[in-house]
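Below: a set of structures, written as structure tokens.
Coordinate-derived values only; no laboratory data. Keep in mind it's a predicted model, so treat the numbers as computed, not measured. Cβ atoms are built from the backbone, for glycine too; each structure is taken alone.
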Structure I
Amino acid sequence: MTENKSLLLIIFLILILNCFNSFKQQFKPYDIDKINDAEDNDNRRDANIVNASEPIIGFFNDKGKARDIDYYMVYFNNLYVSYKIIQTAVPGIDSKLTFFSADGRILYIIDNKLRGEAEKLWEYYPDNEYLLFKIESKLGYNEKVPYFIDFMPNVIEDNKEIEPNNKKENAVFIKVDQIFKGLISPREDIDFYKIVFDDSKYRDFSLEINTLAGIDINFTIINNIDNQMKYINNSSWGGREVFPFLSNEKGEYYIKVQANIKDYELKNPSYQFEIKSLPSREQDRELYYEREFNDTYETATELIDATEIQGLFFPDKDTDCYKFDLYKNAISVNIDLSSIRGLDPKIELYDNDFKLLKSENRNKKDEGEQVLINNMSRGRYYLKLESRESSLLVYKLFLKVRYK
């Protein structure tokens with residue numbers, strides 16, 4: 001009886017081992033027949049031809065003192081979608097991806113600069129059927145664990161940036177009251193936008209960029225007419241960057257978006273870019289704003305008698321210039337600037353020949369300024385406002401002229 005039990009136990013163990021080997025063959029982590037890495041593919045001429053519809057599987061081989069480099073030429077079946085490109089991590093390997101244009105220029109370099117870390121290009125728009133790239137081990141080799149590179153198609157959206165837009169000539173057009181979505185990928189990515197208008201009307205608007213990712217987003221406003229620039233960055237991770245009081249009266253605007261990205265940031269480095277129209281009325285009164293860029297007398301914003309105008313000392317080193325005309329001799333001109341918390345503003349009044357008529361500065365923070373002049377002659381006058389500090393708190397400027 002004992003011999004029969006032993007025999008049955010041996011038969012049972014044999015069956016278990018056969019089943020285990022069968023499952024092992026069925027569920028192995030990768031298929032050897034699917035390995036694309038056919039050496040020697042260490043230079044462009046010998047790049048392996050692969051298809052974006054299938055993952056790339058390869059190894060970082062032992063090359064002695066030389067690091068292993070594998071070149072691939074990827075064929076895209078669909079040119080009308082974008083792709084997320086992900087390379088899996090390999091233990092002990094600090095890898096790097098480099099993508100090339102058709103004429104051999106470097107498009108992107110993706111490098112987390114850490115061992116055992118994955119590499120990601122969050123979005124790539126193919127501009128032709130083939131893409132040349134190389135993957136390399138900056139240090140070490142691993143012939144047991146392969147790397148996988150997947151090309152995952154994304155859905156194209158109408159309100160999404162289309163790469164490449166890292167130069168002004170490739171800027172994505174965006175209109176007032178339109179929201180656009182973008183990605184900072186790779187981490188050195190630059191996105192250009194151009195604000196376009198459907199008509200010749202003057203429009204006051206603001207710019208706003210929001211992100212939930214761990215990135216320090218920033219943008220530069222470029223006036224293409226005179227090449228003036230304003231750099232906007234509150235140096236914080238995530239959150240919002242904003243610049244109000246722009247006007248198409250003053251120029252043709254490009255927006256350059258960039259970001260600093262944390263080394264270990266794993267979230268999608270996306271942002272939302274919006275241009276908002278500023279309201280022209282509030283209840284029963286009209287609203288007026290400074291019109292950037294108004295940093296010089298040539299671009300000064302016009303003041304209207306008995307009318308309040310809103311403005312900002314923003315960003316750093318901002319100067320706001322205004323102009324107004326007296327159509328006849330005036331008994332008095334009164335200019336009031338409201339207080340702005342934490343700021344010590346300064347007002348200077350000039351005549352049409354830019355001769356300084358009066359300067360007011362109390363050298364006190366949290367207090368406004370006032371200019372009052374009697375018996376002024378008809379003509380054009382200019383006003384210059386300055387502050388040592390910047391703020392996103394709005395000031396209010398009021399002009400009152402008394403005529404004879």
Structure II
Amino acid sequence: MSISRWHAAQSAARSLAGRGSVAALSVLFSAYLARELGKETLGLVAVHAIAVTTSQVVFDLGLSSAVVREATPLLARYEHQRAAETIVGAATLARLLISALGALAYLGVALALSERLGSTFSDIEFSIVAPSAALHLFAVALQHILGPVFFARGQFAVQSTLDSTGALVEKLCAVPLYVLFGIDYFFLGLAAGRLVVASVAIFAQRSTLRHMKIERSTPQKMLALVKEYRAHYQRVLYRQGLRQADRMLIALLLPLESLATLHVARQASTYLRYVARAFTDPFSASLAAAPTLHRHQRTTAAFVVGIPLVVAALSPWVIELVGGERYKDDWPILLVLCLSYAFYGLSELQLGIITMLGQKDERAGGDAIAGVLGLLATATLVACFGEIGAPFGQLAAFTFLYLGARRRARRICQA
């Protein structure tokens with residue numbers, strides 16, 4: 001695998017093309033749902049989306065870093081069997097097990113709350129919605145489990161396309177079921193669409209996955225791997241887990257109508273996260289083979305900062321395109337969210353250096369402080385200013401994460 005800066009730029013371009021090819025269609029479906037669903041119902045969809053993204057952080061166990069660090073050099077030499085037997089098999093099965101247990105727990109909670117929710121949403125049959133939502137959560141987890149394998153093989157364009165296609169295929173399946181049978185079957189469509197994409201991902205990685213042997217992935221090996229990468233898991237929890245915790249806090253503090261507004265703004269800005277990863281992932285993978293490439297991080301930083309600034313400038317038109325008349329006055333929320341993704345991209349750039357060049361037990365104290373400060377900032381801003389405080393909380397959180405990682409990444413580069 002080439003490790004030149006030109007190769008990293010090509011990977012980023014292919015990744016952006018893969019996401020961009022389906023982004024427009026996905027936005028059209030999001031625009032339809034924003035206009036069709038009432039604010040309370042869209043708020044319920046937003047709560048489920050928060051639960052799904054939060055679960056993916058919890059289910060990581062630090063094992064995505066294990067696959068990225070250890071499988072990348074093996075798969076670069078096409079040693080698929082060795083990669084599967086030494087790291088991919090145990091990491092994949094461990095995450096698959098915890099994801100299945102998590103989905104069952106989510107189903108139990110949803111069913112337990114169904115009576116209370118039924119009093120607010122009298123037109124929704126939660127005995128249908130709850131299993132469908134739990135299946136959707138598991139299907140998303142299944143696709144995410146394979147993400148590090150795509151990363152390790154340098155297949156950024158394929159991974160990028162599948163990630164963005166996942167959201168699109170969900171809507172392609174969910175919207176017709178909603179039109180034909182109502183909101184009860186909307187979540188079933190989400191689950192079916194994501195299962196299709198997860199199946200494609202499994203097929204794409206068959207050359208590696210077919211070498212997995214369950215008997216080699218013993219519980220002892222899984223536990224040892226989780227323990228070995230405990231510091232990486234802690235970093236994931238501090239960086240992403242606390243970010244999801246503040247979204248859960250927002251869901252508790254704000255009414256469903258405000259959650260719907262935030263959901264529309266996030267739908268309009270979420271692709272900026274993919275844009276950042278389109279540049280930072282190839283850069284991080286290149287570090288595995290050529291550590292000196294960290295000198296080119298300024299080039300990557302220019303893209304991950306510049307693109308969100310352009311979208312921020314266009315936010316009044318973007319929010320009206322996605323949300324319609326009902327949400328057009330909420331463009332300041334989208335503007336701040338776009339600005340926050342500039343700092344998200346910078347923090348991911350620093351995280352790539354720490355993950356690929358740092359020690360396995362690299363301390364996560366800075367991430368812990370940054371995560372807690374971000375959570376406190378969000379709680380304070382939302383409590384004082386309502387829904388407009390939420391995007392400023394995200395801006396503060398991503399800024400703290402960037403500042404917390406910058407010093408440690410610089411020390412690693414200078415070592």
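Miscellaneous remarks
- Structure responsible for 1.5, with distance in nm of label points 7 Å out along Cα→Cβ at positions 228 and 380 calculated and labels I, II on offer: I
- When helix-only ellipticity at 222 nm (-39500 (n - 2.57) for each DSSP H run of 4 or more, over all residues; to 500) is computed for each of I, II, the one that comes out at -2000 is I.
- Comparison of I, II by distance in nm of label points 7 Å out along Cα→Cβ at positions 124 and 252 - largest value held by: I
- In this comparison of I, II, the computed figure 11 for relative contact order in percent (Cα under 8 Å, 6 or more apart) is attributed to I.
- For P(r) over Cα pairs in 10 Å bins from 0, in percent computed as 5, 22, 34, 27, 11, 1, 0, the structure of I, II it came from: II
- Test item: distance in nm of label points 7 Å out along Cα→Cβ at positions 212 and 260 calculated as 4.0, pick one of I, II: II
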